[in-house]
1. Kindly point out which one of P, Q, R the value 16.8 was derived from, the read-out being mean count of other Cβ atoms within 10 Å over residues 103-110.
2. From P, Q, R, which structure was helix-only ellipticity at 222 nm (-39500 (n - 2.57) for each DSSP H run of 4 or more, over all residues; to 500) = -21500 calculated on?
Structure P
Amino acid sequence: MKLADRRFAGLLVVGLGTLLGPLDSAVNIAFPHITGSFGVPLQMIQWVVICYVLTYGSLMLVFGKLGDMFGYRRIFRAGLILSTGALALCALAPSFGWLLLFRFLQGVGTALVLSCGPALATAGYPEHERARALGAYTMMFALGSVVGPSLGGLLVEAFGWGAVFWFRVPIALFALALMGLVPRPSQSLAGRPFDAFGAVLLAVSLALLMLSLNMARPGGAGAAAALGVGLVAGLGFLAFLWQEARFAEPLIRLGPFRDIEFSLLNLASIAVYLVSFSVLLLVPYYLDRLTELSVTVAGLVLASGFIGAVLSAPLGGRLAGRLGSNRIGFAGAVLVAGGTLLVGLWDGTTGPSVMVATLLVQGVGLGFFQVAYMDMVTGRLPREDRGVAGSLTMLTRTIGVVASATGLTLIFDTLELAAAAGLSAEARFLASFQGTFVLAGLALVIFLALSLFKPRTWFGPPRP
């Protein structure tokens with residue numbers, strides 16, 4: 001096999017294994033069937049999400065460091081093995097409590113896979129082709145988000161809710177069988193000490209941070225409880241920083257974060273994902289309440305943003321190599337802001353073609369930004385920290401999504417309560433929907449404008 005073909009084959013295998021994460025969007029469509037099967041209240045379904053998201057979100061950086069030290073292939077393979085077992089157990093769960101436990105195990109498996117996915121995706125490529133490899137990897141990640149919901153609906157209807165877990169088992173096994181095609185990068189950190197205490201502090205602090213964000217949303221435990229958990233998370237982070245400053249081989253090097261440009265990049269990622277998740281959060285309700293579209297057509301409309309990301313990711317990788325990832329990242333963030341503002345103009349009579357075009361704008365922007373941001377973070381951290389770099393890009397995405405579920409829901413509910421009393425339920429919903437998207441889009445515009453006080457972040461000379 002030629003070198004170029006072997007590189008591409010390895011990249012496809014990594015992308016195939018990584019699909020286990022975004023394909024979890026198929027589970028959402030099965031929520032009513034899960035609660036009905038176990039006879040639990042609708043409010044309990046949130047724990048199916050929390051057990052999974054908090055687990056993989058809090059562990060990715062730790063596993064990324066383990067990948068840097070002990071081998072990305074080893075960590076990735078362990079994730080595929082654990083995910084295979086956890087997915088099968090989820091499908092066979094005898095009770096809701098067991099399902100939550102198996103979702104925790106699935107979260108551990110996903111963290112193992114996602115933490116080393118970007119590092120493995122670029123392992124076989126020279127540095128000047130890194131952005132193109134990440135573009136292909138991002139395209140496959142976005143493809144999973146497109147396929148998940150529609151495939152999940154078909155599977156649930158045909159085989160029941162367990163199928164949304166079962167169908168990923170052969171994908172994991174196939175990726176495992178082909179792991180021999182994935183390059184084996186050298187590990188320069190092998191033999192160095194691992195900061196186990198720092199790993200515990202980091203994982204617990206991240207889990208508490210995301211839990212506090214979830215508790216603060218409307219219908220959660222309340223602001224006081226969320227603040228208390230958030231304060232404990234803050235204390236945990238301070239303890240983690242103290243531990244890292246004194247340990248010979250820190251889990252994550254703090255030096256790059258003293259560079260305001262690097263910190264701005266990571267804040268920009270949180271902001272972009274916070275704003276872009278508004279589509280999955282609120283557009284389904286718009287399509288259900290204010291349109292007469294069939295479920296199939298509505299699903300295609302909703303998927304158009306992901307399709308935009310699938311189409312733009314490889315193009316973004318190519319453009320990043322020519323124009324610089326920083327410029328492509330800024331252009332992508334601007335498109336996300338613009339698409340979000342355009343969604344805020346939907347008035348209840350907006351046609352499907354306009355909705356699709358609007359969501360495509362946001363999706364194309366998200367695809368550009370994802371590739372560029374991943375390439376910038378990968379390039380700015382030391383090469384021996386590729387696992388940490390990839391994990392960091394996934395972590396900021398997760399924090400942005402969790403914060404969106406809290407912040408945008410709070411904004412929507414506040415606007416709905418403030419709407420004029422004489423309005424119909426549909427009119428109040430539309431006013432709140434439009435206001436939420438306009439505020440979210442404007443917030444991202446303001447953030448990007450403020451970031452221009454450090455113009456080198458976006459328009460400086462491209463860094464290797």
Structure Q
Amino acid sequence: MLGCYGYSPPLPSTSGQARTSGQANPITPNLDGLAARSVRFEQAITGGSWTQAAFPVMLTSSHASLYGGCLGPLSAARPSPIETLAAHGYETVGFSSSPLLSGEYKYDRGFSNFNELIPEETDPSLRHIKGGEHLLRLPWVHYLTQLFGKRMRPARLYVSAEEMTARACAWLEKNDHRCTHRPFFGWLHYMDVHWPYHREEKLVSPSQIAQAWNDIAHLYRVNWKNDSISAEQKAHYLKLYEQAIEYTDAQIGRLLARLDDLGIADNTIIIIVSDHGEEFLERGQWGHFEVNLHDEILRVPLIIHLPGSQEGKTIRRQVRTLDLMPTILELGGAPQAKGMEGKSLLPLWAVGEDAYPPQISISEMWRDHWHIIAIRTEKFKYIWNSRQPDQPELFNLYLDPVEKKNVLPQYPEDARKFQSIVNQHLERGVQTAPQKPAAIPDMDEKMIRRLRDLGYVE
């Protein structure tokens with residue numbers, strides 16, 4: 001939903017001024033402005049359909065199901081580009097607000113400064129009482145509790161973009177790189193465009209708080225109990241999503257302005273990327289349900305701003321988030337980390353598209369006993385499901401970009417080639433699996449409930 005990618009919704013902005021389709025999109029002015037003077041990729045494909053599968057691909061340039069898989073902590077055997085940056089003189093700082101991207105899951109590897117921004121909030125005790133969740137969905141309950149000075153909104157699941165940006169700006173100000181002349185690599189993981197899209201500070205009135213509880217319960221039923229969504233409910237959720245994007249864009253604008261104020265914007269590479277997209281009922285569900293490996297989930301925004309660049313460039317060739325760390329290392333003058341599988345994207349704008357041969361993208365949903373693999377080229381998407389191994393699907397993206405018609409019978413030779421790639425990938429997963437898989441960190445009830453509200457567990 002970025003203007004620089006052509007989004008212009010017929011929804012009212014948060015200021016209340018109506019927009020009509022075709023108008024310039026005002027909800028992402030900062031990202032759109034950045035894209036106008038950056039390299040923007042039209043076909044960037046993520047390596048996984050949800051956080052745990054997507055981030056090993058982005059941060060280690062290795063596929064999700066290799067090295068024992070992606071469900072537990074990052075394997076020490078995976079490539080470590082961030083450690084390579086640190087060894088090459090870079091200060092490395094990370095800001096994470098996801099429980100799945102924590103130090104416990106080894107995502108602090110290579111960072112000299114790793115900040116886990118976890119909200120210290122708990123749900124109201126009423127939620128833990130039988131029938132309590134139903135009461136929380138009733139406005140009159142909140143009228144009564146507010147009379148006693150209590151506001152029983154859902155607990156915050158991740159820190160806000162405003163707090164994330166403030167922490168990052170404070171770090172930049174404390175570590176004045178104009179004085180130290182030491183290069184830095186920073187990673188900020190904003191979560192505000194993740195379900196639930198509510199901004200907690202906006203949940204003030206009893207009806208707003210009750211609506212938030214109803215939204216959480218309803219989308220849980222949609223994704224896990226096959227409940228339906230009315231046109232009115234869909235418009236409501238899309239409006240929340242749009243507002244979350246508008247809010248996050250404003251906070252990214254604050255960060256960009258701070259880089260400028262500190263005098264380091266002109267020698268800082270800025271990369272904007274998403275780990276996955278969102279489904280809005282294209283396959284009957286809402287959010288990023290992990291079994292969906294279609295383009296509404298896998299095709300993500302990718303913008304790379306180069307220091308001093310004032311002229312934008314659009315790359316139409318398919319690229320992969322697997323290629324991010326090789327690109328960062330080359331741009332940063334660091335050696336390539338051993339074992340990375342991606343290729344640097346720098347030749348695409350420095351030389352031309354012929355300098356980056358077309359690459360096959362592999363995206364995955366990986367569970368212990370369930371594996372879905374999507375093989376994508378610019379023309380085809382091939383999806384193999386371990387639960388239906390003899391019923392793969394093939395889509396011609398040129399003729400069917402929304403992936404509705406399985407054309408596998410029409411392209412048997414292409415299907416065989418793609419299945420061969422799947423088979424080789426499965427075999428590599430077996431070859432790289434450790435003899436003793438890493439244990440998944442224990443989670444307390446609070447963490448399990450948090451992951452459930454984020455849509456990750458039933």
Structure R
Amino acid sequence: MGFVLSIIYFATNYLTPAFLFGPLADLHIEVILATLIIIVSIPALARSFVVKSPQSLAIIGMAIAVFFSVLFTSHGYDGAVDAFLLFIPGGACFFFVCLHCSTKARLKILVLMMFLVCMFVVGRGTIDLLRGVPQGTPVPDPDVASNIPIDVTNSPYFIRQRNGETDWIYRLQGLGEINDPNDLGQLLVCTIPLIFIFWREKQLIPNIFFVFLPAAALLFGAYLTHSRGTLVALTAVGIVAGRRRIGTIPSLVVVGLLVVAAMSLHFTGGRDISASAGEDRTALWGESLQLFKVHPFIGVGFGLLSDETGGLTAHNSVAVCAAEDGIIGLFFWSLFLFPTLRDAWIGASPQEVHDAGPVVAEETRFPQPEMTVEEIDKKEINRFEQLLFLSLTGLLVAGWFLSRTFVSTLFLLGGMTEAIYQMGLRRGMITSRLRFDRVLPYSAGLTVGLIILLYVTVRILNLSR
């Protein structure tokens with residue numbers, strides 16, 4: 001029950017309650033779903049590792065930072081409650097994955113859900129494109145129809161935008177959390193590596209139908225977004241994946257050639273990838289840093305950066321988090337991110353994972369019935385965690401050009417990483433997680449490092465103009 005409800009809940013986050021449930025959305029169906037999941041999770045919670053993970057504290061800290069960042073603005077208590085309620089649906093995903101997606105089969109179904117969400121948007125967008133719906137939209141004439149917004153189209157799955165050559169392009173977008181081409185691109189990039197969870201050794205035909213063709217469909221969807229950040233993220237994922245197989249230099253060459261090919265096919269819709277092309281974006285990064293200096297502890301308020309920048313956002317997850325939630329919010333975000341990346345890296349390293357040993361009993365104050373420990377071998381743990389590390393790489397690189405810090409995908413990937421890691425721990429195949437007293441200083445260092453990286457990037461880009 002908890003697993004089925006969780007999958008429905010995740011899909012609702014991406015596609016919106018209004019789309020999935022129609023008139024029932026007025027009943028706050030997502031709240032009802034979350035409440036039911038929490039109720040059925042109580043027995044599993046007592047024996048779960050999630051209550052002892054640093055990520056759990058990080059999510060609580062992020063929620064508190066979001067609440068207080070708005071509380072002390074002109075929006076007051078009501079605005080703080082609204083901000084808190086906006087954050088919770090994404091943060092809850094981590095707990096629901098850890099509690100109810102803790103087997104190989106369930107993790108595969110979760111990946112399948114992410115794939116189907118992407119393919120629904122890609123499919124609907126492709127149908128609209130073939131019907132000529134976006135092209136049929138009247139193009140605004142500045143002398144005649146200047147009151148028509150440039151993003152209006154006859155399809156909810158496309159926005160219209162001018163590229164660097166002043167031509168109109170149409171960019172694929174989704175619903176809910178992915179109602180922007182860049183946000184959809186981030187989800188597509190994260191899902192592409194995860195599709196290889198269905199890979200079968202030495203079985204060409206199943207791999208063609210269950211891996212290569214789905215991955216190609218996701219790449220086509222990424223192309224339709226015409227997102228520059230998505231292309232950069234795909235490049236990073238390709239380099240990280242290739243270096244394990246063919247080495248760093250060969251992977252750089254191969255991926256570089258693929259990027260050239262993608263640009264020749266107008267992957268970005270004719271928009272350049274350069275410092276000058278992103279000048280307006282980097283200016284907003286600098287403005288966000290200035291706001292961070294003025295409001296260093298709790299920021300200007302969750303979701304309120306655009307109020308300070310003339311209706312614009314920074315298009316950088318670190319800049320947005322620092323400016324809106326201050327150093328406290330960024331620290332707790334780093335506290336979630338660091339142990340997740342560390343565990344994915346350790347689990348992906350063949351030298352860090354050993355053959356199965358005796359089952360490790362989990363400590364609990366409550367008597368529990370004997371549990372069946374799922375069989376999983378060293379090769380599976382390495383492969384699953386490698387795919388999750390690639391997915392996290394895509395998420396973070398794409399996030400460097402996005403203004404969404406607390407997205408559901410981050411918490412889903414974090415939960416999947418820890419679920420696989422826990423399987424290895426219970427079989428005695430992998431080293432224990434870092435102690436909390438060691439995670440804290442590393443997370444603090446990551447927080448400072450991200451601010452410095454953002455500052456240096458802005459300075460270099462400003463000097464290069």
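Each value in this text was obtained by applying a stated rule to the coordinates, not by laboratory testing. It should be emphasised that the depicted structure is a prediction, and the values quoted were computed from it without experimental measurement. Cβ atoms are built from the backbone, for glycine too; each structure is taken alone.
1. Values: P: 22.6; Q: 19.5; R: 16.8.
Computed on structure R.
2. It must be structure R, since only it matches.
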